[in-house]
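Engineer: Pasting the structures here.
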Structure I
Amino acid sequence: MISFLKGIVDDITEEGIVLESGMTGYNIYLPSSSSFRIGENVKIYTYLSVREDAMQLYGFRTKEERHMFKLIIGVNGIGPKGALGILSNIPAGDFQMAIMAEDSKLIAKAPGIGPKTAKKIILELKDKIGSTPLINTDSNIYVSDKADTDIFSEAVSALIALGYSATEAHKAVSAAASLLDDTADTEAYVKMALKQIISL
């Protein structure tokens, strides 16, 4: 398997780039959110999809984004193009947070992903994602180990009642939980979470 490629962006296509590496041009499919310039020297983390009728190379800016891609294609019925469509519309970090928050509405915004499929993705991936650092954030926010507590859930529900999405609420309360001690009550969580929303 090709783990990564280093090279120069030779061309930009509708679906990705052509990367010149070692006198060879590799056609690499990328999330549409990825931004490259012709002539740019880059390192791309790759995933090689092998089927009977085709071999396709998918590329990502980070190992974490590739890891999320691999988790998504592990869901029954979701292929590489479907996974790429999800990551093109939902940044990997937001997708991870949406899984933890069980925010099927956000996931269903991806092309070809309906409400039932979104719920299926959440069901199959929630335990696999686990308590890991959030992807694509500049801050040291973690999916909190307090996420299963009543206070955490109450704070998330309070933020949703204030009009925030489940993903936004879960992300903010996770950030708040990392700053509060075990004596903090729901009100303290909500106040700290609201402060975090301003900075996230």
Structure II
Amino acid sequence: MAIRLILASCSPRRRELIKYIGAPYECISVDADESCFSKNPAVAVCEISSKKAVAALDDVKELEEEQVIIGADTIVVCDGKILGKPENPTHAKHMLKMLSGRTHQVYTGITLLYKKEGKTLQKAFSECTDVEFEKLTDSEIEEYIAVNEYSDKAGSYAIQGVFSAHVKGIKGDYNNVVGFPVARLYKELKTIFGENFRNDI
């Protein structure tokens, strides 16, 4: 069964990663409530990704059986505390100082909305990657903030950008930190739709 992916995000990083799945896709900008009451990061990212997927479903109106809506959300966790996107430069500096010289976790939640036998179904899952930073000096943090790469990034950094110079190592899926776990997403789509879900390309 050939499917078409509908990504509930216009993030440049996720737009690039979705290409690696190898199926036709489109992107929809959604305005979803990203608040969450869960203290469990794996649960939190799934809840928020679900909200994004449902918001995209409202735009699609009628989901067809060859379509799959993908909602995604990424958070950074340090000492059990969830770090979202920075509110301003001062907030970003605080986050980077907290992460400096330490290992933290990056969680990405994915929600898939699809239709089978006339029923709209939902599947959600999350991936976790450990990321270790080098010890950052105050001047290095100031320099990075000046680049303005931190804006709209969970944890106030982009692992694929200028900040990569300060990443000592990772354990897990690199793409999960960038935007979403491509390998896990591919596996889940194959499980749901079979190995030939891309057979129209």
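Here, each number is a calculation from the coordinates, and none is a lab measurement. As the structure is a prediction and not an experimental result, all values here were calculated from the model. Cβ atoms are built from the backbone, for glycine too; each structure is taken alone.
Engineer: Looking at structures I, II, which one was mean projected area of the Cα convex hull in nm² calculated from, given that it came out as 12.4? Display every interim value, and only then the final one.
Structural biologist: Details: I: 12.4; II: 11.1.
Of the options listed, only I reproduces it.
Engineer: Have a look at I, II and say which one yields 22.8 for mean count of other Cβ atoms within 10 Å over residues 164-171, as calculated.
Structural biologist: Details: I: 22.8; II: 12.9.
Working through the options, I get structure I.
Engineer: Something else about it: From I, II, which structure was helix-only ellipticity at 222 nm (-39500 (n - 2.57) for each DSSP H run of 4 or more, over all residues; to 500) = -9500 calculated on? Intermediate results must be reported in sequence, preceding the final value.
Structural biologist: Numbers: I: -13500; II: -9500.
Of the structures listed, the value fits II.
Engineer: When distance in nm of label points 7 Å out along Cα→Cβ at positions 4 and 84 is calculated for each of the structures I, II, which structure yields the highest value? Write out the running numbers ahead of the final one.
Structural biologist: Working: I: 2.1; II: 3.3.
Going through I, II one by one, distance in nm of label points 7 Å out along Cα→Cβ at positions 4 and 84 is largest in II.
Engineer: Given 24 as the derived value for relative contact order in percent (Cα under 8 Å, 6 or more apart), which of the supplied structures I, II does it correspond to? Intermediate results must be reported in sequence, preceding the final value.
Structural biologist: Working: I: 13; II: 24.
Only structure II yields this read-out.
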